[in-house]
1. Which of the displayed structures (P, Q, R) returns the greatest value of relative contact order in percent (Cα under 8 Å, 6 or more apart) on calculation?
2. Comparing distance in nm of label points 7 Å out along Cα→Cβ at positions 14 and 86 across structures P, Q, R, which is largest?
3. P, Q, R: which one has mean projected area of the Cα convex hull in nm², as calculated, at 9.7?
Structure P
Amino acid sequence: MKIQTTRKANYDHNLACKLGDRMINGQGMGDVSKLKYGLCHMSFNGCEVISVYNALRYVGKPQPLQEVAYFLEKYRMLLGFFGCNMFRLGNALEKFGAEYERISEVGDTPAFIISFWTGRPFLSSAHTVFCVREGKRIKVYNRYNNCDTVRYVDSPEKIYGKHKPLVIYAIKKK
C-alpha cells in the first residue's frame, strides 16, 4: 500500500467527500472524519482546520473545508501527526478574508479561536476550537471528537482548564 502525503493527493481525496453546509462539530463523526490531513484522517488531527472553517462561516466568508485543509497543509506538523501549526492559523484567516487579532486573554471577546492542552502540557495533545459568546455563555464548536452538537460553557477557563491557552485569535465580524 502506498502512503500518499502530498497536499494534492489529500485534496483530491477530500473532494470526493460530500459535506453539508453547516458549522462542524464532532470531527470524529460523519463525513468530516473521512477527510485527510497530512498522513491522517481529520478525525485524528483536523481540529485546527475545522476551527478556521467554522470561524470563516461565522464571519460570512464560508469556504469549503477541502480548500481550508489544502491551504493549511503547508503548516502541518510532523506530516500532520500533530495537526497544524496553531500559530499559523492567522495565515489562513487572512488568506480567506477574515479579520482577526492574536490576543493573550479571552476577556469579553465575542468570537475567538483558542488552542489549549487537553491534559498535562507536552504530555497530552493540544486541541483547537472556535467559540462564540451568547450572553453569559460561550458556545464551543467541535469541543469533543465524538459529539456532533455544540457545547456551552460559562467561562473560558471551562474550555482550557487550569493551563494557560497556547494561542488565541479574536475573530472580528463586520
Structure Q
Amino acid sequence: MDFSQLVNQRQSCRNYLEKQVEQEKILLCLEVARLAPSACNSQPWKFIVVNEISLKEKVARETYGKIAKFNQFSNQAPIIIVVVIEQGNFSEKIGTLLTDIEFAYIDLGIAVEHFCLQATELGLGTCILGWSNNKEIKQLLSIPKNKDIGLLITVGYPASDDIIPKTRKKLDEISEYNKYCK
C-alpha cells in the first residue's frame, strides 16, 4: 500500500485477538523506530517490550483506575511497549535550554509513530497510551527513578479489520500560508 493508504489504515486499536505477535514483527517495528530522526541525533528513547504474560498483565492494570477506566482494553493486548525517555546528547540539551522546547518529547513522538505505522503495515493494531501509573510501572520494570516514561503502546492483532472513518478538522482550519490569519 502507499503511504497515504497506510496513514488512513492506522488507527487506535482497542480490541485484540488472543494471538501472539511474532518476534520478527516486533523486531521490525523496533528497527523502524530506531531509524527515526531526532534532534542532534540524540535518540532519547528506550523501548521495553513487555511480553511475559504475568508481567504484561501487571503493567496493563496500571494503565487504568477506578475513575479513568478507558484503557481497560490493554488487558487484551499480548504486548505492551513502554517507551522510556533517555537523556539526550549535549547538543540536544543545549538546544532545549536555548529554545525552551523539549526536543526529547518531539523525538519520542516521531519514533513511536514510526513504530505504529510499521505495525499497521504488518497487520498489527496499536494504541498509544498517555495515561498510566508510571510510578508503579517503573517499579515493575526496574526503570530507574531518574527516568521518565513517555508513552506506552499496546500491540496485537486487531479483533476486527474495520477501519473507523477519521473525524478531523478541515484542511483550511489547520493550515495557513505565509502568516497566521484566523
Structure R
Amino acid sequence: MKKRLVRVALVVVTVLTIALFGNLSVLANEMASQERIDLFLASRNMLMEERTPPKMKVGMVLSTLGRDSEISMGVRAEHRLGKQDRVTIVTETMYLKEEQTIAGFLSFKFLPFSADALAMYVGAGAGYADGFRYQAFAGVDLTKNMFAEVRYVNLPGGLGNKGLYLATGFQITF
C-alpha cells in the first residue's frame, strides 16, 4: 500500500510539475510575443516622428554679408507654416563687424521639391543691413542640421561686387 501511495504521489507531482512548466512556457511565449508587438509599435512611432517635418529649426549662421565679404556670425530661427514642410518663415540676425551694426532679415523660404535626399529651396525677404535691404536666396539642406546658401542682397560688395553672398550654418530641429 505504501508503494502504491508513493507511486500515486510521484505521478501527481510529475503531472503538476509538467503542468506548471508548460504554463510557464506558454506564459513566457506570450510575454515574448507582447514584447515583440511593443517593439514593433515603438519602432513604427519612431519612424513616423522621423518622417514628420520639424515644426521649428534654430541655429547659427555664418555669412559673407558685409563690407569686404568678411565672415559675419548670427543666429537664425525657422518656423514651419502649415502642416507641410513646403513654406517656412525665417528670421536672421547677424552682427556686421566692419559696419559695427546688426543686420536682420525676415524671409519666406519655399521648398518646391520633395525633401527626400537634399532639400533644395528658394526664398526672399526684407530687413535691415546698414539701411533697408531686400534679399533673395537659394540653398540646400546638406543634412538635417546643416545648410548652405547663396544670397543676393542689395548691399554694395559681395562676390565680384555683384551683391552675391554665401552663407552656411548649423541648426537644431524641434
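1. Values: P: 25; Q: 34; R: 17.
Checked P, Q, R; max of relative contact order in percent (Cα under 8 Å, 6 or more apart) sits with Q.
2. The maximum falls on structure R.
3. Numbers: P: 9.7; Q: 13.0; R: 15.6.
The read-out comes from structure P.
Coordinate-derived values only; no laboratory data. Everything numeric here is computed off the predicted structure, so don't read it as measured data. Cβ atoms are built from the backbone, for glycine too; each structure is taken alone.
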